Structure P
Amino acid sequence: MYPKKELAQLVITACHEFDVDNVVISPGSRNAPLTVGFSNHPKINALSVVDERCAAFFALGIAQQTQKPVVITCSSGSALLNYYPAIAEAYYSQIPLIVISADRPKHLIDIGDGQTIRQENVFENHILFSANLIEEDEQLKNNADLLTKAMQTAITQKGPVHINVPFDEPLYETVEELIIF
């Protein structure tokens, strides 16, 4: 089973194409499409660590030992901010860490609900590249280009990158196969 959301499928496919072997997931509702996809991908080792700060340092240790990029992914809102200490460490230690945050669509940001913080460029002082994807079909090429640049940056410049991925409801629909992009 894979997420029905094409944007989630694009992110998962990009990670596989850039030889990401390990994904550390801090499960939540908003990142359910990514959790479903990474957990069911036959070539990706998906590990679940509920506490975001622990998850980020766990992923950092894997990346440090393997010298390969490792993905950490979490739900929206303050969950993402708990990754910051490990991101700063990755930045100064030149460790390839790919931070993928699920986000709410723009129309749900800053409306007073919980977990609706501004996530775009939140790590700007300690990140090599930030990609803010858009959940619209006509943005597929642009999203793919941003993902490629993010992955290449993490690998070639050896450091953390942030990919912010907005998902609108429904979050739990699945399909049998990944789309070929």
Structure Q
Amino acid sequence: MKIRVVKGSILEVEADVIVNAANSMGYMGGGVAGVIKRAGGKEIEEEAVKKGPTPVGRAVLTTAGSLPFKGIIHAPTMEQPAMPSTPEKIKKATAAALRVAVENGFKSIAVPGMGTGVGGVSHADSANAMIKAISEVQPENLDIIFVDIDERMVEAWKEALEKRGIAYTPGEK
């Protein structure tokens, strides 16, 4: 497992699959979900909704539409759209996304900050929860790219990784 921390758009990284910090219903309105849907097509949301409701702690794989990825992993951090999240839900969502990536044989996964938008969780709490999920799942053959346009999220990941003594590569897309 290699970990990279990147400031930039999740749509511009090179990865097999990307993660959408979703709601259990599969609706893709705002934040990263809205960006993914607008760029990749409404069929992504339609498939996520058909596969739902997806409880927090589970994740589903859908088409990537017109995006250059092998799929989108929808990992709910909240039950309903625009609902508050918690660090525990973020940890469960991240772990579920990692497990789906491993189960489907993907070699690389790009993950945005989870639950920090409408979910209302601080960048530091989100980063710590996400790193705990990696420690629990230990996806050995999966390269993880943490990517966000928000510098505060990028710095929070770096601090959380350094605090636990986990090696990472700061990088570009």
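Computed quantities for the displayed model
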{"item": "Value 27, calculated as relative contact order in percent (Cα under 8 Å, 6 or more apart), assigned to which of P, Q", "result": "P"}
{"item": "Per mean count of other Cβ atoms within 10 Å over residues 13-20, the highest-valued of structures P, Q", "result": "Q"}
{"item": "Answer label among P, Q for the case where P(r) over Cα pairs in 5 Å bins from 0, in percent, for residues 29-68 alone, calculated from the coordinates, equals 6, 25, 28, 28, 11, 2", "result": "Q"}
{"item": "Comparison of P, Q - label where distance in nm of label points 7 Å out along Cα→Cβ at positions 21 and 93 is highest", "result": "P"}
{"item": "Among P, Q, structure where distance in nm of label points 7 Å out along Cα→Cβ at positions 37 and 85 as derived comes to 1.6", "result": "Q"}
{"item": "Highest-scoring label, criterion being mean count of other Cβ atoms within 10 Å over residues 45-52, among P, Q", "result": "Q"}
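Here, each number is a calculation from the coordinates, and none is a lab measurement. This one's a predicted model, so the numbers in the text were calculated from it and none came from an experiment. Cβ atoms are built from the backbone, for glycine too; each structure is taken alone.
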